[in-house]
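No value in this document is a laboratory result; all are computed from the given coordinates. Small disclaimer: the values here were computed from a predicted structure and weren't measured. Cβ atoms are built from the backbone, for glycine too; each structure is taken alone.
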Structure I
Amino acid sequence: MKLIIAFFRLIRWPNLVFIALTQILFEYCIYERVFSNDIHTYQSFYLLIIASVLIAAAGYIINDYFDLDIDQINKPEKVVVNSVINRRWVIFWHMFLSLIGIYCTMVALHFTEYWHLILANMCSVIFLWIYSTSLKKQLLIGNVLISLMTAWVIGILYFSKYPLNNFPNSNYTSNQNVRFFRLSILYAGFAFVISLIREVVKDLEDMEGDRKYGGRTMPIVWGVNASKVFISVWLIVLITTLIILQLYVIQLGWWFSIIYCLILIIAPLLYVFKKLFSANTASDFHQLSILIKMVMFTGILSMIFFRYYQ
């Protein structure tokens, strides 16, 4: 039982549930709502969910494998690699889950029409390995990569609706396709920005261990204050964009959606902005990271409103 619990901790199962939930909500609340008359099968969709979850799980595994020394400083109580699961088994599970994830992608998508998406998921596995071995310790590039990977959770579903060999097509400029594109950009952009914010906050939290093992993350290279300014700028961009969107939504009369966004998305982000400059300890930054993750969750849940509003 201890081994099973350790394995689920290693693959970050709550994050995997979040990935699956994001894709399910995007399919049922965004795509199906926009294309309400379309008839399609769900086999490919569910296989893509499995592929996304498995590739992400493999990424978390290899990240912990290469972060063993740093994690023993930053979060020794959460270390699984070598303390519970042998390093050889960790590598095995990374390779196994990665290969199954790529296989599920290939089964879900026809190669001639979606070879670019199959290649993209293959590259995702490679990028997650490179991120864990070197990019994570570099200034900004690792943060941007993970943020792009977060946005790709939505991006792969969007692009899976449009075979490459049929593009461009005049039908793609229809009102339905334009609306679907805008909503996809909205949520993928939200995922990218808030993930970037959280990644830098996590760098602030893990600065002690990163510095000891030669990390060159933003707080180490630019300093804590400059990192806080970077985060605050992106928070301002995100909050301002969300407020502007609410002004547009007012015209539609989506009052429950507006209240939800104000209370559960914008208000917590304003609180993060307020507390950011007074945060100094790893514990302070950890609390901010948890709150940002909650906003990621409530932001994705807002897709539900598109299912019920006209």
Structure II
Amino acid sequence: MKKILFLLVLLCVIPYIIIVLFLPNRIDSHFQFESNQVVRVRREKAGLIEEVPLEEYVIGVLAGEMPVSFELEALKAQAVAARSYVMKKMEYNQEDDYDILDTPQNQMYISMEELKNSWGNDFQNNYQKLYQAVMETSGEYLTYDGNLIEAFYFSTSSGMTENSGEVFQTQLPYLISVKSEWDQDVSPVFTENVTFSLYDLYTKLNIPYQDILEISVQKMTSTGRIKEILINDKLFTGNEVAYDLDLRSSYFSIKQEGNEVSIQTKGYGHGVGMSQYGAEGMAKKGYQYDEILKYYYHGVEIAKI
């Protein structure tokens, strides 16, 4: 009898031990993700919260964040990054009313009905391509040292991505600067030249007018992005100038030409994590989505819900 009880207990305990010790890539959190997970999306324009199945949500993010014309492997890389990003938000916001915003402040999300109206006759083909990218990576997310990562991404690099600590103040081991040599060949927004009148520049920056523009870069990131810049004795961060002047990035140079000021920018976005156009360039060169992800996110693994 004792032997029978011992065997019954053993049969119950062994599966638990196997799960605890050998299940790979578990999320180190009390928040449990499931295959039928629902995302609570805050729709800013409508002012309401929608509950959207996770994979349907990722399709809507693909439509909002990456051109549907991109290579399938780039779309698949974006799908995994977007899924990882929202899962991290769900961990953070599990006690709140919603998980994530539908704007660039978090991730752009477009619903199926909105896509039907936007794409018209192209809806079926476009949606099928995004659906394929999401289904072929269904449930996949990125981990570092067994934990779900902060999967930041952006449009176009300056030729290098940024160390997270130089942009967001917190350095994460998987968000380190890497070369991104593909962007220049494929991105239509790799560089931009904009011109302001001297008066408009001062007005936008809210500084007093003077005939001579005095520029002094105080701090830069290791890749050349401006962290602090002195303009006519007023100190700005590079991000403040980029925001006030509606520039594509904080990688910029300023030059006065008489009563006009020309500004050249390089790259588009904050520069941390995966470059979307870099991913497209890599896909065009034959890289697979997992290779793209592991290039831009250093030392990560791909896990699955």
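Work out which structure the value 23.1 belongs to, where mean count of other Cβ atoms within 10 Å over residues 49-56 was derived from one of I, II.
Source structure for this number: I.
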Origin of the derived value 24.0 (mean count of other Cβ atoms within 10 Å over residues 153-160; candidates I, II): II
Taking helix-only ellipticity at 222 nm (-39500 (n - 2.57) for each DSSP H run of 4 or more, over all residues; to 500) from the coordinates of each of I, II, which one would give -11000? II
Once mean count of other Cβ atoms within 10 Å over residues 177-184 is calculated for every structure in I, II, which label goes with the largest value? II
Where does the value -1.28 come from, among I, II, when log10 I(q)/I(0) by the Debye sum over Cα atoms at q = 0.16 Å⁻¹ is the thing being computed? II
